[in-house]
Structure P
Amino acid sequence: MQTLENFAHGPVLGCVAVLLLLLVRGDARRSRWPLWRQYGAAFFVAVALGGLTELAQIPVGRDASWMDLRSDAIGAAAFLGLSTVLDPRVRGWSRAGIVAVSLALFAVHSVPLVEVAGAYLRRNAAFPVLQDFTQRLDDSFMSHRFTDLGLRPLPAPWARRPGEMALWIKFQAGPWPGVEFFEPRPDWSAYRYLLLDVTNPTEVVLPLRLRVNDTRHNYEMNDRFNATLPVPPMSRQVLRIPLAEIRTAPATRRMDMSDIADLLFFRASGREGEAAEQMYLSRIWLE
C-alpha cells in the first residue's frame, strides 16, 4: 500500500497538470501564449501544488518527502507529454519524440510498483517456504535493527554442499538486535509446524527469541507468540515449533492462523560475552 500510495503521486499530479493546461487554454489571453509557455506554466504550477501538499503534512506530524515531489514532477511531465497526442498544434516528429519521452518517464516511475508486484508473486510461488537464503538474498519483506547481514557461503563444517549460501547475521550492541520478516503469505492454517534452519558458528549458546503475531495483534506481549530457542554452540539446528503452540499463545484469544502478519527473531539480552554475536539462517518454512 505504501508503494501504491507513492506511485499514485505521479498520476494524480499528472491529471492536475493536464487540468491546469486546459485552464490556460480556456483563458482568452493565455491561450495565445507560445506552446512552450502554456505547457511550462501547467507543469510548474502543478509541481508547486505538489510541493505545498508536502509542506502541509509537516504541521500534522507527517513527513514531507522529496521522493514524493519527484514523483509529482515525473507525473506532471509525463501526462503533459502524452496530452500532446490530442493537441493539433503539436505535429510530426516533435509529437512522437515527446510521447516517447513521456512513456519512458512513466515507465521509470512505475518500476517500484512492478518490483513490489514481482516480490508478491515470488513470495506466493515459494510458499510454504517463507524464506530461502540457500540460493539468493531477497529482502523484499525483511527489515533489521542493530544487525549487520548479508548473503555468505555457509562455513564448511555445516554446509551440506559446496558453496551453500545462507544469510549471515551479526548482532550489534543495542536493544533486541534482530531481523523481521513482515507480510508472509498469511494463511498457515493447513500446516502443523514452523521450521527454521539456523547455524550457530560461535563457541557460546545463541539464545534466539522468536515472535509471531497475526493482524489482530494489540502490541501487548501477552497477545502474541514468544519463545526462546537456545541454539547450541558450533552447531546447525532445524528448530521445529508446533503451530498449535503459536495458535494458543495469546492470553485472551486464539491467534488467527489464516491471517499471520509478522515473524521476527532477535538475540535475547544478556551480559556481554554470554550470548553468540553471529549466526546463519538458511531457510524458514512450514510443514
Structure Q
Amino acid sequence: MEKSDLDRLAFLDEPRWVDYQAANNLMDILNGLLRKPERPRMPNLMLVGESNTGKTTVVTRFKELSGQPYISDDAVSVRPVICAEVHKPDERELYNAILREFWAPHNPVAPLEKLRHQAIHLLRDARTRMLILDEVHTINNGSAAKRMDVMNELKMLSNILHIPLVLVGTRTALQLLVLDSQYSSRFEVVSLPNWSVNAEFQRFLKSFESVLPLKSASKLYSPELTPLIHAISNGNTGNIEYLLRECAREAIRNGLEVIDRRLLEKNQWMRPTSADGVRERVL
C-alpha cells in the first residue's frame, strides 16, 4: 500500500492465490488420488464447472504444491504430475499435448503408434503418478466415433500406466462419460460450482480484499456489498476477480482508495448480458 500508484496498478495484475473452502476440498481430493497405491484399475476424476470458475487455477496450484519435478535418490528426473491441454478430438492431439509438456522432439503427424509409444515411454521414465488433461470438453467437437477413439485411448493409458487420470472441462464434458458405461464407471465426477450468497462467499471476499493494494478498507464482505458483487459477477470466481481488480484499479487512479457501492454499480457492464455470457464494455 505504500508503493506508488504505478507499482500498485502493476501489482494488481500479478497472479496470486486466495484460499477458499471449495478449492481446498478439491486440493485434498487431488492429493488423495496422487497418494493412491498402484493397482490394476486406478480411480479417475472428472472435474467440471462453468467457464472461468477457477478449475485450471486450482489444478495449477495443486501442481505447484504437490507435483514439482525433482531428482530422486537414484538420479532419476521425476515428474509426479503432468498437466496438458487438449484442443480437438484426435488421438494424435492427445499424445502431442503430452509430448509438448516434456519438451520432447517429435513429429506431430507421425503414426499414432509411434506417438503413443514415445509418450508412454516418457511418462514411465519420469515416474509420473498423475496425468491431468484440461479442456477435455473440446473432445465433444468430434463425431461419436472420434470421441470414442479418444476416450478409449485414455482408458488404455490408465490401464497401462496404472496412474489416475484427471479430466478437466466445462459441464459438457460429462457427455463423454455417457458414451459407454465403461467410462462412467471409471470416473468420479466433482464440480466446482459458482458461489452462493452465504458466509463462505463473504469469507472469500474478505480474503480477496486483503490482497488488494488499497489504502482504505472496502468491507466487500458486508451485507450491503456482498449481494451486489454476486449479482454483477453471477457468482463466477473469474468474474469476481475481474470485477474487483477493475474496481481497485479505478479506486487507485481516482484517489478514492476504496471500493464502494457507487464504484461497483458503475461497473455493472461486467455483468454478462447476452445469452452467450459475453461481457461487453461500451466506450
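13.5 is what came out when mean count of other Cβ atoms within 10 Å over residues 135-142 was calculated for one structure; which of P, Q is it?
P
Where is distance in nm of label points 7 Å out along Cα→Cβ at positions 87 and 151 largest, in which of P, Q?
Working: P: 4.5; Q: 2.5.
Going through P, Q one by one, distance in nm of label points 7 Å out along Cα→Cβ at positions 87 and 151 peaks for structure P.
Given a value of 0.00 for FRET efficiency 1/(1 + (r/R0)^6) of positions 71 and 263 (r between Cβ atoms, R0 = 25 Å, to 0.05), point me to the structure among P, Q it was derived from.
Clearly, the read-out refers to Q.
To test your reading of the models, identify which of P, Q gives 18 for relative contact order in percent (Cα under 8 Å, 6 or more apart) when calculated.
So the calculation was done on P.
Who wins on Rg/Rh (Cα atoms, Kirkwood Rh) among P, Q, i.e. which is largest?
P
None of the figures in this text is laboratory data; all of them are computed from the coordinates on show. These numbers come from a predicted model, not from an experiment. Cβ atoms are built from the backbone, for glycine too; each structure is taken alone.
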